[in-house]
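So, here come the structures, one by one.
Every number in this text was worked out from the coordinates using simple rules, so none of it is lab data. Bear in mind that the values here come from a model prediction, so they are computed numbers and not experimental data. Cβ atoms are built from the backbone, for glycine too; each structure is taken alone.
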Structure P
């Protein structure tokens, strides 16, 4: 586990006005998002769990595109990144006016950044996007929880086995039709694994550069009680019995 918190940070349960749970598909983002929201509520904090499938979604930039599933047909990576930052900035302004703590299922990496990556944005475009987005959300003093699995291939094969052939076909037909995958001739499950190796390499680097509180947990062991205790500690919340 890697934890980056300032001295004296975790004691105050109100210091983080935004929590984002990140990781590749099947990492446990949605489950942990719900756990965090419930824990905040039990600590008398108003929490707003926001699942990745929320529709309409408050920050997702592809929602209003004609081909939201294939944004490369409607927009450039730069345009999509600008839309994303604008949506986030408006959301942050709204949240600053109240006392609700939104708990996001992805959307820093897993979401619009995934599409910007699939659209084959260059490294400088992605870096500028993340820097601008980090500045936009900084007023909420976010905590980013990043679930990571050392063996990407094992993690992808596991989630594919759990979710079944229909879900695998959905992922392959979507993500391997994107410009990034087509140029590299990624195909089938092996191509999906190769894609996520590249994606995870990118998100590892971006996570390291985030300028606010962050917690990385290697969760291949699936020891969820231990992982959740670490999350609660980072949030300054009491451990749940």
Structure Q
């Protein structure tokens, strides 16, 4: 049973559809990729799912609740986590204080805050930089802190925008490892990224958007071997 269903989303700009009847699903513990060339409607479809923009028609269903008209903060409280491409941390605060800021909003009991702080620090391997200012962190440390901040909200679904962008190969491998761990805990994960190679190497299923429509749906191996996908997106020499 899908935990998140995107149903027939349409978004038009100047009467031109950017997404045209786009539908996809995410199951608990599943890693789903959302791919597409520049200008194909992939980013718009992702932002519609996040709640950054509103669709002209269609629905977004989360745990059998229609969240199409819900704000991003309301969706977050319901359990939809979002990791933006741009940095979302307070650079002048320490790693610990960044996490405490979120935990104090969500949880009133100090004991619970402390327990969850320790859990996040251990899970994301942030102990060595706990008292560093966030603005001084390395790319890998910053990405782990950003993920920890999202996990502090206890999401059931995690929407990741370009998690492999602007970081070195070692950080990418670490992020992929964390994503697999989170999926193993039952969190449904949607990833959009221009790095098709890394995304296809980790996704259970992928959707390809071209000209505002779902062009292909299937496993990574099915996508790579599909002649039409090669022709319109990956090219003949693509491998991962």
Taking Rg and Dmax of the Cα atoms in Å from the coordinates of each of P, Q, which one would give 18.1, 56? Q
If P(r) over Cα pairs in 10 Å bins from 0, in percent, for residues 91-218 alone comes out at 11, 38, 33, 16, 2 when worked out from the coordinates, which of P, Q was used? P
Which one of P, Q has mean count of other Cβ atoms within 10 Å over residues 203-210, as calculated from the coordinates, equal to 22.0? Q
If FRET efficiency 1/(1 + (r/R0)^6) of positions 67 and 211 (r between Cβ atoms, R0 = 41 Å, to 0.05) comes out at 0.75 when worked out from the coordinates, which of P, Q was used? P
Structure from which 18.1 was derived, mean count of other Cβ atoms within 10 Å over residues 59-66, options P, Q: P
For which of P, Q does distance in nm of label points 7 Å out along Cα→Cβ at positions 83 and 99, calculated from the coordinates, equal 1.5? Q
Supply the structure label, taken from P, Q, corresponding to relative contact order in percent (Cα under 8 Å, 6 or more apart) with the calculated value 27. Q
As an exercise: helix-only ellipticity at 222 nm (-39500 (n - 2.57) for each DSSP H run of 4 or more, over all residues; to 500), calculated from one structure in P, Q, equals -10500. Which structure is it? Q
